[in-house]
1. State the single structure among 1, 2 that was used to calculate distance in nm of label points 7 Å out along Cα→Cβ at positions 293 and 469, giving 4.3.
2. One of 1, 2 was used to compute mean count of other Cβ atoms within 10 Å over residues 357-364, and the answer was 17.8. Which one was it?
3. Computing Rg/Rh (Cα atoms, Kirkwood Rh), for residues 349-388 alone for each of 1, 2, which one ends up highest?
4. Can you rank 1, 2 by distance in nm of label points 7 Å out along Cα→Cβ at positions 157 and 493 and just name the one with the largest value?
5. Looking just at distance in nm of label points 7 Å out along Cα→Cβ at positions 309 and 333, which of the labels 1, 2 belongs to the structure with the highest value?
6. Tell me which structure, out of 1, 2, gives 38, 28, 24 once semi-axes √(5λ) of the Cα gyration tensor in Å is calculated.
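Values quoted throughout were computed directly from the atomic coordinates according to the rules given, and no laboratory measurement underlies them. Remember, predicted model here, so these are calculated numbers, not experimental data. Cβ atoms are built from the backbone, for glycine too; each structure is taken alone.
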Structure 1
Amino acid sequence: MAKPITSITIVGGGTAGWLAGTLLRSKVGSRIKITLIESPNVPTVGVGEATVPHMPVTIKDMGIDEQEFFRRCNASFKMGVMFRGWNVDHKGKPIDYMNPFTSAPALNGVDIGYHFRTYGAGKRDYIQSFSPLIDLLNAHKCPISFNGKDDPMPKAGYAYHLDAGKFAGLLAETGRARGVEHILADVDDVELDERGYVAALQLRDHGRHPVDLVIDCTGFKGLVIRGALDEPFEDYGEYLGNDRAMALPIPHVDPMKLPAATSSSALGAGWVWNVPLFNRVGTGYVFSSAHRTDDQARDEFLAHLGSRAPDGAEPRVIPIRVGRSRRAWVKNCIALGLSGGFIEPLESTAIHMIDMGLRWLLRYFPDSDYDAATINRYNQISDSMFNEVRDFICLHYLLGNRTDDPYWIDARTQLKVPDSLAANLDVWKRRLPGPLDLQTVHLFGHQTFQAVLLGKRVYEQGFGEPEFNVAQGLSEKPWKEFLRQTAARNIATVKHKADHRTMLLALRGELKPGQKAASLPGVAPPSKEEMDAEPMLF
């Protein structure tokens, strides 16, 4: 009979390693020993400053107090992602659209996207036709109110923006306090047994460390999964062309007006992220080295920032390798974070994929036999998650219509389209994305795809059939009444929800009852320590 696993060894720290250690510690109890081995000489690359709506659940699961989380990590709310200038209208004017953290309702049994496409919504865009998120964003409001559970207004989904370095520090402190053994040492060698499984790690100044189950969180290097186990890397470069990033923290233009959304602004050879934390803004440029040198990209990025860039600022360049380990679980090793794979950070999926990888491990937790069926099932799920994210990211480029730079033309004409996405696009020329179209919905459901297609206005620009044949039929009168009700509800919601900065001050414990945020000093600009910190990939 197979013996139970009694120890888990995590190689690598940072967000990936400490999220693994702390979340597993909170779930498996004391029966399994958890050890995290972290090199004192290898800097970490933050895997993200923006998250997706499952993150509040994860914070709760780890038993981390939300008020402490907001204060320690300079966190803020995120209601979605604003895409700026990825497409243009028929006059060449840039289009802005949102991927929202909310779902659209149906009207008389039909997705409202069909009504929007047929009748429009006046001056309102698709998201505003059913949700207050954009109105909340424009008013610098957040998705919650001070009434808490008594809030009568529609509940908005949300995630967080966070300082990834400080978040890793909070996770490390929490994990160590709960019994995760922390060893600061370099791994000089990985010892394999006669089956090719990892038997032990040879640690500098610490000797031999025996291994049951090992989790590789060593970043792009993949010290165990690729270095010792020689698992091939599947490059996604044929689908996604960006292979470089540069990052820079900058101060807020107006710290009293904090947007509760990430933004992604199209630039000449890629896009610029903007992540508004409580105390600063994380920003950076993801670009293609085939279309810009590092110097050209730096100049373009700094010109885009203008006066927001600190004097003498020098963005740090980060080579990125887009793709994944062919298998996430090989023998007795599971790769998480950058060692498992990385897809450009357009939709803030990196931390979520670590989170999901851990939860799948808990569901398919092995014994010492490491049976093939269990490992294969885990790898199938991991594979489907990467494919889903890849397809959704590719969609943004493939349906772009900019012609001002060869980069944007190449992005939609020269890169390979995944077969799964190509098949769906053939269907979506005649109808909107539906719940039966997607092979998996780990993160991006059919309504998210609808939001991109309708937000980009691709049907107005010649994509697909001029009209859809909707079996149930549509009527303009109930649609107009729906819009009227939505507009009234949006106005009431914006009035009721809290100012974003005021709410953050309250959550941080820095706002006394009855005190107004305007009476407090503004947010200080990024410190030298923050400016010199390792760059974060949003």
Structure 2
Amino acid sequence: MTRTPNVILILADDMGFADLGCTGSEIRTPNIDALARDGALLTAMYNCARCCPTRASLLTGLYPHNAGIGHMGADLGTPAYQGFLRNDAATIAEHLRAAGYRTCMSGKWHVGGDFIAREVDSWRVGDIDHPTPRQRGFDRFYGIVDGVTHFFSPHYMLEDDARVDTYPEDFYFTDAITDKAIGMIEESVAMEQPFFLYLAHTAPHWPLHAHPEDIARYDGVYDKGWDATRTARHETMNAMGLFQTNWQISPRDTDVQPWAAETNRDWEARKMATYAAMVGRMDQSIGTLIAALKRLGQFEDTLILFLSDNGGCAEFMAEDGWAKFFPDTTHDGRRIAMGNRPDVMPGDALTYQSYDKPWANVSNAPFRLFKHYVHEGGISTPLIAHWPRGFAQQAPVHAACHVVDLLPTILEVTGAGYLSELGGHAIQPCQGESLVPLLRGQAWEREQPIFFEHEGNAAIRLGQFKLVRLHGKDWELYDIEADRTELHDLIHGEQDRTRDLIRHYQDWADKTGVMDWNTALPRLLAAWEMDSAEG
């Protein structure tokens, strides 16, 4: 008898394309690499360039604006930018629960409105514009509802509907959410229900926090600097035959100085070592999860999907910038040294730093730009799919896909239907296309264009061509199959194609409710000021 498959969807946070062993990295990720080796590695999976939009799209099978999160969590006054999931969008959990699945989530939610971490006492978790996972189809939830947390001392966590008030001395978020996820799986197996688990990591998103023994694994590894590390990753990719062609690596970002000019080399190397430790710890946790599946007799019947929500993050953790939004003490009252201070080595609970643009440029090799942007460095992630009973291992797959395709893929695998109505609301038609034929080694090509927009950065990919622009800049056109590192702009020689792609993009943007960023930004700033005043 054929068993109904389980599904585990694992999402990394702010991890670049080149941060896995199977995509050329020196970071040790043997468990993820094994899933890629024995399953399928899709090299042209796209996300939505930022945390909230990708999570909204992934969960609903809709583009972020259609799901209600055209920007982030702030309400900018339109359905496309309300900052939390719309009622005419149904989550994977809602579809699968209706089909008899036990639905579980452990990790980061970040599709339930805006929060200011310093002001947790004013949070309205669970009200109409701050829905929790339990209100959007999940039977079980453990984790954070906002976008970031202290790995050793979270400022706000929930278990189901109750706030978590105490933490053990050895608490570390990556480990904790994995342990809770395994417990949820054990419950599902005991109940003899197929399960859907959404394991949404915060690793390796800042702050740079890791166990000392994990950091020690990378002592000296990054002393050679970002230039040499980035070059080595690209050479490894080419030697692996990772892509359909060995594209030229994009130049070092213009805002990044040569490693030879860096004066704080020990500190910079420690930042990247801590980041690598966070990725490595996430891989260890996935190994623990896989061991539990095998122990429970579920591994062969479980589809595991792994990807990242955006490219590597170039955000600088300034004490008077991002850092000012987060608590500067731990839950037991110890003072945290906030911000990227060269006199403070990152990693432990009393630091709060980011790895910054030079190392993000390494994470996104060989591509251009970073999280926030819709050039390839901001939107490219490997998708790893593993299902022993469902499909055989295969060579890397290069067809262009998007996170919007994951929901219809999961529904086809599970045999669940797509809800047309939920809670009295008609659900929008799914905008993704199932990847099941592709995962089974069959010929497949996405029928519709893929669209991107975030903060005025915009793109459309249709077939092998991609039209892309930075906010306020001119359009650029690239043949992505020949030049995925976006070095040779074809815009002047392809005027007819350019006009056609612009027409497609503008039609989508108009129908979707995309707001001009020059209009949206003042609304965002006003929303932040209002939130601060109310807090």
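1. Working: 1: 5.7; 2: 4.3.
Only structure 2 yields this read-out.
2. Working: 1: 17.8; 2: 26.5.
Only structure 1 yields this read-out.
3. On the way: 1: 1.00; 2: 1.16.
Result for Rg/Rh (Cα atoms, Kirkwood Rh), for residues 349-388 alone over 1, 2: largest is 2.
4. Working: 1: 1.3; 2: 5.5.
By distance in nm of label points 7 Å out along Cα→Cβ at positions 157 and 493, the leading structure of 1, 2 is 2.
5. On the way: 1: 4.0; 2: 3.3.
Once distance in nm of label points 7 Å out along Cα→Cβ at positions 309 and 333 is tallied for 1, 2, the winner is 1.
6. Working: 1: 38, 28, 24; 2: 29, 29, 26.
Attributed to the structure labelled 1.
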